[in-house]
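No lab work stands behind these numbers, since they all come straight from the coordinates. For clarity, every value in this text was computed on a predicted model and none was experimentally measured. Cβ atoms are built from the backbone, for glycine too; each structure is taken alone.
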Structure P
Amino acid sequence: MEEARRLDASDELLEAAALYEEAIRCESTDLSVYLDLAVLYFVLLDFGEVHARGLPRTFQDEAWNRVRELLAEAESRFGPNADVAFWKRYINFAYLGDPFSEHDCRVLCAKAESLDPHFFLFAATQGKESREEATRLLAVVESGETARKRYVRSVLKSPALRFGPSPAPNL
């Protein structure tokens, strides 16, 4: 498991995925491993990642199926969980364009064990909601040790979501 995390931190995502998969098969892993691997596959579905890494269409199909399987396995293994529900909803929103309302996210934020859902609520409301939680979450993900942390960090640090007052536009 330590090697999977090291490879993930080094952005060697395909190698990390193989070791995460092995850990899930062989070890008693916690929920974070399932979420880290599901988001790692989700990140690899990004158009830029696909082309930068030269990933074939067959890999993309397998990765998409594996994202869904991992989240279903996590729910089956750990029971109903707001963090799993959040990532299911968010990934379907981001990848498929499925609806995911701020209201639905608020419900998940209230039930989640992690701060993860707050990055979406913060972004969806242009920083009007979950600012305190997003600030705490940014401190957690700043290290970028996993694809999941790097992804969340990239959303929270996007120029459109500056923490603090927005600068005056250059005209």
Structure Q
Amino acid sequence: MSSAVTVARTWKLDPPHSSATFSVHYIVGRYRAGFASFDATLDLSGAEPRLEGSVDVTSLTIGLDVFKQHMLGEEFFQADKHPEIHFASTSFRQDGEQVEVVGDLTIRGVTKTVTAKGVMSEPIETLYTGPSIGLQLQAEVSRRDFGIDSWNPELPGGGLALADRLTLDVDLAFLVADQG
């Protein structure tokens, strides 16, 4: 890590420079969507880094409002009962810029252990916001594991419309938590 910036501290999310998205195979291609409102902290002050974050499910970004309402409803996220997706790391391993983060992911009130892999940058001084760290992670999860499997019509030629495996992607930029 860079000696010019103190690393051992808590880092807060820089929302304009971050994203939280998911994708799933739907009929003939990958469907992608994301969330506009989410938060995360990266604590590098202890013996092992700790990542924690949450997503406002109602901030789902999809092109059609009728589709968004369907996804927020009973057959998918059940946003009225479970308005938040939450993640808390239980293990954080780093080898150079490569990272593997294991943690508890809660969707629709169901918590499962997931493993995400990706890269973390060294902290650098930015032009306008002070020190920053970048963290990009990707994980695959089963929709069934979280109870998001009631809607999946059979296609006329056979097979199902929606794959079971979701790919979760976060691209997070962090700033020093105690700076003004």
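Structural remarks
- Structure with the greatest value (metric distance in nm of label points 7 Å out along Cα→Cβ at positions 34 and 138, set P, Q): P
- Entry that produces 1.9 once distance in nm of label points 7 Å out along Cα→Cβ at positions 98 and 122 is calculated, selected from P, Q: Q
- Computed 2.1 for distance in nm of label points 7 Å out along Cα→Cβ at positions 10 and 154 - originating structure among P, Q: P
- Read-out relative contact order in percent (Cα under 8 Å, 6 or more apart), computed value 19, structure in P, Q: P
- Label whose coordinates, when helix-only ellipticity at 222 nm (-39500 (n - 2.57) for each DSSP H run of 4 or more, over all residues; to 500) is calculated, return -1000 (choices P, Q): Q
- In terms of distance in nm of label points 7 Å out along Cα→Cβ at positions 58 and 130, the structure with the greatest value among P, Q is P.
- Parent structure of the calculated result 11.1, given that mean projected area of the Cα convex hull in nm² is the read-out and P, Q the choices: P
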